[in-house]
Structure I
Amino acid sequence: MLNKFKLILILCPFQTLFAQVDTYYLQHLSEKSLKVEYLAYLQKVEASEDSLSYYLSKYYFQYGNDSLFIRSALKSKEIIRQDTTLLVHYSKSFLNPLAHNNNDWFSTILDTTLLVNEELKQLNLVYNLSQKPLKEANLPLQLQHDYNLFYKSTKKKSIVAAVFSTIIPGSGMLYLNKPKAFASSFAIVGGLGYQTFESYRILGLNHPLTIINGAFFTGFYLVNIIGSYLEVKKHQKEQKKQFLIHASTYYTDTYPSSLF
């Protein structure tokens, strides 16, 4: 490996005398996952700034550096926009919620004038729906179920769940169709409330046991309210994540492509 690397470093200056960027050579380095050699070649090759940024963006994308990818892609976005296959490949990746800088890709680099391409149009639509869901969405049947669950989750309001749980402990979970969580919360808070009332009735308000029971009851009662409020937000994030992961997988299978 060391000898191969030395040979590449020797050949790099020689290659730049005849061509700015040898795409076939880069493809070979990419396919062989020769990360160090790939970067060494790009650092030595003579090319315009936007052209070099274009190939660096491919490098950073392949090796999972989203921040540097976006930085390079911004410098070479006019070149990237000319390659529809590459745009589709990148868009499928940034559709996945596990990727970073998703918004930078879809709102800054992916020009809306390019959306005459059906693949890009679909990918951009899915991302926009994940940001601003609509009741009616023109999506493939394979994605409709997850999207409907996500859309319904966005109609739930955190404050409503909190109010329900304030009136009846745990009922905010029923609002989210989680009967087991409701039963658990209601039993705990209700049991502590009853225990506090009995301590007060038998021992009086100032008795240590009444105070301790009252503190536990108050704590769990407040946790029940705050928990219901946060659970709505958590539920929405989970449904959105599920929808985007499924969509990313679906379009990866539907629109297979290669980085080069």
Structure II
Amino acid sequence: MKKLLLLALIALTSIYSYSQTATDFTAPDCAGNSHNLFTELNAGKIIVLVWVMPCGSCIGDAKAGYDAAQSFATTNPGKVLYWLSDDFGNNSCATLTSWANTNGIVSTKITVFGNVGTAIDEANYGGSAMPHVVVLAGGNHKVYLNKLGGSNDGPAIMQAISQAITTGISQNDIPDNTIKLFPNPAQNKITLQFTEVPTSKYMIDIYNLLGEKIQTVIKENEFTKSNLIEINLADNLPNGTYVLKLSSDDRCRNLKFTIIQ
């Protein structure tokens, strides 16, 4: 009995290991553009990667994944990408594109891969069962969801994307002792104070705790003039906790603050 339990535990551990970290690949899409997975993830993109045969039974989670990715297009524009790939690279791009459009997956809003040579290898994520959906994100190339053969599990895909977004806004590369935010709690405005006048241009985004971007602040001309940056908050923000993300090309800092009116 103990041996059986041990073997079962080893098997489960082996299966689970597929879902921890993404495997890098470089592959051309059906438009002839080359894509490197880790480059996209390192740039802050969230990838909903879906393999199909294509087939009738592939529609459920393939369409659910597409709908989930599209639902973030307004709150997080350009952040969540949907990549549709043939499983074994034996279907033409025309066939894949036609199948997608026929089933409500708009090909002009996604990236389609013929996957000739199977550079985008399902075996790295536990094998083949159609459709196969994985959600990948972060500089650590984490797998937030690995779902084989699902029929229609949009909520799980949505949750995985939301978790990836929320985790993504917790990264901090700018030292904490170089910047302060006040007042906190705030009402209509907040101020960022740097220990010295910044020499880089920064983007300021404000998120709620669901990872939804609710405000972008453009202050480019002020960053090289003063170590104090005043930010007027969007009107009618409800009381609660928010995250201010300050980012440059290669660094970011996230500062939590509370609004109490």
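Ranked by percent of Cα pairs over 23 Å apart, structures I, II are topped by I, which has the highest value. Quick check on the output: -23500 is helix-only ellipticity at 222 nm (-39500 (n - 2.57) for each DSSP H run of 4 or more, over all residues; to 500), derived from one of I, II. Which one produced it? This figure was derived from I.
Every number in this text was worked out from the coordinates using simple rules, so none of it is lab data. Note that this is a predicted model, so its numbers are computed, not measured.
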